[in-house]
Structure formats: structure tokens, C-alpha cells
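Throughout, read-outs are computed from the coordinates displayed, never taken from laboratory work. Because the structure is a prediction, the values reported are computed rather than measured. Cβ atoms are built from the backbone, for glycine too; each structure is taken alone.
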Structure 1
Amino acid sequence: MAGINEELINKFYSSFQKLDYNGMNACYSDDIVFFDPVFGLLRGDEVRAMWEMLCTNAKDFSLTYSNITHLDEEYSTCEWVASYTFSKTGKKVVNKIKANMRFADGKIAEHSDAFSLHKWSKQAMGFMGWLLGWNRFFQKKIQNGARKNLKKFIERKMG
């Protein structure tokens, strides 16, 4: 199983390197559950739309991944680093992330990305992110903005 899981991780991140959201989403189960500090908890089509939105809007994007570790037959982790220009501010972001994945039936069934929202907001938003990025209210504001953008993206796609 570890071999299949490793193949999925490699396919997911090599697709991400090419901003190929279809390739990324093909690695997921139909009922994928995703969590990260920016978007919070997403399910199914929300997850797929998030990757499509991020890939189609990416500017000056590069990604590396490493340290794939299989914890058991079902769970694996890896580390990845995304470098890009944050479109809202034009600031360069280098985000270091630890991914945790659960596999079922040859697909990724659960995926969570862990990173410091404070470090991210310092890079993406400059002084205001440095000053307020640790604050729960400010973090919730970031999350609400990301979810609102995702909702608009989904509505435009369907409309």
C-alpha cells in the first residue's frame, strides 16, 4: 500500500508543480475532506474548486516537496514549500507546509495542510500581517475572505 500511496503523493504534487488541478483532483476520493488554516474545513467539490481557483490564479508559482513518510498503510505525511506572489497585495510568499493524508481505496480520502497562519500573513500582508497575524479575529477575517472568494469562484463556474 505504501507504494500506491507514494505514487499518489508524487502525482498530486507533480501535478501541482504544473498547476494541473485536474491531475491533483484525480488523486482524491469523491468525498475528499480537506483542512488548512486559510480555508478551514472543505468537502468534496469545494476542495476540487479550491485547487482549481488557486492554480488558475497562481502568479510566479513554484513548488517543491520532500520527506514523504508513510506512518502506516493508511496515513502518510510530506513537506512542501510553495513560493508565489499573493495576488491581493503583490507580495512574495514562501509558505512551508506539512501535509497529512489518509488513503482509502487507492485515493486520498483526507488531506490537511499545517502551517503558521501568522508567518503566512506577515509575508502576504506585510506590516498588518506581522502586527495582527497572530490574532484570532484577524485569522478568522483571512479565512472568511478566502471562503468568500471560493464561493464566488464556484458561482462563476456554475453560472
Structure 2
Amino acid sequence: MSTVAFAGIAILTLAAALAAATLQKLMHAALSFAVMFVGISAFFFFLGAEFVGLVQIFVYIGAVAVLIVFTILLTRHDVGKVRGFNWSGVFVAVAVFGGLVWTISKTKSLSIVPQQIKPVTVQRIGELLMTNYVWPLQCVGVLLTAALIGALILVMEEKS
């Protein structure tokens, strides 16, 4: 990945994350949250992890961000109202950032070269999911379906 592409994606991702944390309108913050997920998935694509990038797009942008937007639209009657600035969130973010910088600065680098592993393709992941991991895949599908039905029941009861 070139340095220019990395810098561009990093600036986009950080700006969207900062906007999600600081924008006054909740809907704008949720949409910038989705843009931040696009930036993270772009990092995965540039690193050669296409499957993880696609999962990031499908799950986080396609499901989580859309779910957040629909939740805001269904539950809030004051979408246009302005929310106050959250200083405790800024404090927590600065503390986590400081802890990460401190941990990274104290970590010793390894001089051992890792062994080359053969790349895992999407076809291989699909084969494993449909042979060795069918039972966990089915359980996750049933769990997500139950969660969706439960969310629909909660929304339908509140409207009545």
C-alpha cells in the first residue's frame, strides 16, 4: 500500500470518527460512523484481506450502521434537536489513546522473521464453513433470526 493511499484513508477514517463523536445532530453522527466503517474496510482491502473487508462492509455498514439509523428514526421524535457535547467521552477517548500509545512505546520489537503461511482464500473459508463449521453457522443464523423477530415485536408493540 502506498503511503499516499494510507494517509488519505487514515485521514478520512479519523475525520469520520471524530465527526461521529462530536457532531451535535445524532443522525449526522450515525452517518459519519458509517463512513468510518468504510475507511476501516478500505484498510482491509489494501492489506489484501478482501474477505474481512467485505464482511466489514456487509456486517458493520450494511447491518449495524443501518440498524443504528433506523433505530434513531423509529425511536426519536426529536431527530432535529441538538444534543449536548459529551466531555466524559472525550476524556475516555484521550485516556484510551494515551494507554495505547504508552503500550506501543513500551513493546519491544521482535527480530524473528515469521514463517510464510499460505493465504486463506474466500473459497477455503466457504469450504470450512460448509463442512467443519456447519453447526456453529446454523446456530448463529438462528440467533440472528430470533434477534430480528424480537426487535420487530418490540417495535410493533410500542406502536400499538
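Say we calculate distance in nm of label points 7 Å out along Cα→Cβ at positions 16 and 72 for every structure; which of 1, 2 gives the highest result? Let's see the in-between values first.
Working: 1: 2.4; 2: 1.4.
Checked 1, 2; max of distance in nm of label points 7 Å out along Cα→Cβ at positions 16 and 72 sits with 1.
Have a look at 1, 2 and say which one yields 21 for relative contact order in percent (Cα under 8 Å, 6 or more apart), as calculated.
Working: 1: 21; 2: 18.
Of the options listed, only 1 reproduces it.
Suppose you compute P(r) over Cα pairs in 5 Å bins from 0, in percent for every structure in 1, 2: which one lands on 2, 9, 17, 22, 22, 15, 9, 4, 1, 0? Mind dumping the intermediate values first?
On the way: 1: 2, 9, 17, 22, 22, 15, 9, 4, 1, 0; 2: 1, 7, 9, 13, 15, 16, 14, 12, 7, 3, 1, 0, 0.
Attributed to the structure labelled 1.
When helix-only ellipticity at 222 nm (-39500 (n - 2.57) for each DSSP H run of 4 or more, over all residues; to 500) is calculated, the result is -23500; to which of the structures 1, 2 does this value belong?
Numbers: 1: -14000; 2: -23500.
The read-out was computed on structure 2.
Using mean count of other Cβ atoms within 10 Å over residues 8-15 as the calculated read-out, with 18.4 as its value, let me know the right label among 1, 2.
Numbers: 1: 18.4; 2: 14.5.
Value 18.4 for mean count of other Cβ atoms within 10 Å over residues 8-15 corresponds to 1 out of 1, 2.
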